[in-house]
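Take a look at the structures below.
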Structure I
Amino acid sequence: MQKKYLIGNWKMYKTTQEAIGFMGALLPELKAIDAGSLALYIAPSFVHLSAIADLIGDHQSIQLIAQNCHHEAEGAFTGEVSAAMLAAIGVKGVLIGHSERRSYQKEDHPLLAQKIKRVLEAGMQPFLCCGESLAARKHGKHKTIVQQQLQESLMGLTPKEIETVAIAYEPVWAIGTGQVASLTVITEMHAFIREVLSELCAGEKVPILYGGSCNPQNAKAILGCPNVAGGLIGGASLRVDAFMQIVAALLEQKDGTGYSCN
């Protein structure tokens, strides 16, 4: 079975002390289960990365990814962080093009394509986010929007390079709103994304995660849908108990006992 992914995106939450306390409670929980079949990640703020890297140490059950990086390798960019800086402290991947950055920081597709190249050059895995607004979906443009996001953000990459990228489908209208895409919508969009990736010669190797108000109550159903290789989790990743419940749902999928939506 395909590897299952779970990313806890903390966004701009937690002080360093809170982050350390969270990891102090989470790591023993992970040691108590067989999470070796999963790819688990935490994406904290930049200021927490080094401290959490030290706590994780040689712990193999969870790894660090960053929420962002700069699109240039280095330079006079005050306040920015390069991909090489992240890799040097043990970060394994970077979120690219989260809808909040597309909206608030006005990040466009060519910029995201540059970021992906920087991340790959640094030996890390890019996690490219895509997804449509509610207006785009109501006007029937959701597939066109997502296709454009993928094609233009992956432009210039070889098929082999694309196969090292992970995709996170996050319908903008379901992020932090409590409104969850139906299983039918999730299945349809993940199948469509798979088609787009196939056209880019990426085949079945690229994992597609779902992000958008996924929580312990709906995780089992969502993570059991076809082409859903895991979840990009926001609010539910801020509490150890909630995060572990979603881990448990993923483990059920690996055991073949989870929900299946057709």
Structure II
Amino acid sequence: MRLGTEEAGQHRSVSDRLVLIVETVSRQQRPVGLTRLAALTGMAKPTVHRLAAELVRHRLLEHDDAGYTLGFHLFELGQQVPASRRLRDIALPLMSDLLAATHEIVQLGVLDGTEIVYVEKLTGPRSAEAPSRVGSRLPAYQSALGKAILAFSDADAVDLVLRSPMPAATSATITTAPRFVRELASVRDQGVAYDRGEGVAGIVCIGAPVLDSTGRAVAAISITGPSHRLRPQQISYAVRTAALSISRTMNARVLRDA
């Protein structure tokens, strides 16, 4: 997100600009300097400096010689969101079991618009490098997590993705609506979704949906690793079983609380 030339000349609320700064910093893989942050947001450098200083004061951003990063207070606030905290607490033991069994990256994600947001990520000594991190985003059509959720979502959620641009991240990325629709049908049939190096070349993934009591996906769990080592078909049962266990526990708690 960036303020266009016309928007930059208009009056925008302080809260709009604060949120834009935080969201921009969150999308960077490393600390971002003031000049770069101003360019990314489309705001004047003095404005960014002043607002970022306020965010630092409230611990929503941190700042050092390398630049700005997200502040720890954002993590503290995120832990207070009941739904995400409950989902993470239920999923963590099963994610830990998958990590112990495979030694590969295990991730939990939710759908936000056309993107997957990573809620939790577990890695081990043997886990491959991957660009995802807790709180980061990836286009849903490029990921097993996204496919797993969209295959068990309502038509509006799927249509939003299909109406949006689907540029190729790698030579394996699915970039057309008809092919993606067929892919989702296959996910529904199998109960698992595959990322065949569609988001990052050489990295494959298998995901399975976490379903509510109506059969709608509210999240997904996945295992990610290098294509030369990870064989998704061999661990599909384990991933699907873990997702089903998370679903049952989550739905049982919802009924209990009700």
- Check the numbers for distance in nm of label points 7 Å out along Cα→Cβ at positions 154 and 186 across I, II and tell me which is largest. II
- Structures I, II compared on FRET efficiency 1/(1 + (r/R0)^6) of positions 42 and 250 (r between Cβ atoms, R0 = 25 Å, to 0.05): the greatest is I
- Message: Out of I, II, which has the highest value for mean count of other Cβ atoms within 10 Å over residues 90-97?
- Response: I
- Item | Answer label among I, II for the case where FRET efficiency 1/(1 + (r/R0)^6) of positions 74 and 138 (r between Cβ atoms, R0 = 30 Å, to 0.05), calculated from the coordinates, equals 0.10 | I
- Note on the structure: Value 7, 32, 38, 20, 2, 0, calculated as P(r) over Cα pairs in 10 Å bins from 0, in percent from one of I, II, is from structure I
- Message: Ranked on relative contact order in percent (Cα under 8 Å, 6 or more apart), which label among I, II comes first with the largest value?
- Response: I
- Task: Supply the structure label, taken from I, II, corresponding to helix-only ellipticity at 222 nm (-39500 (n - 2.57) for each DSSP H run of 4 or more, over all residues; to 500) with the calculated value -14500.
- Result: II
- Message: Once mean count of other Cβ atoms within 10 Å over residues 66-73 is calculated for all of I, II, which comes out largest?
- Response: I
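No value in this document is a laboratory result; all are computed from the given coordinates. What you are looking at is a predicted structure, and each value in this text was computed from that prediction instead of being measured. Cβ atoms are built from the backbone, for glycine too; each structure is taken alone.
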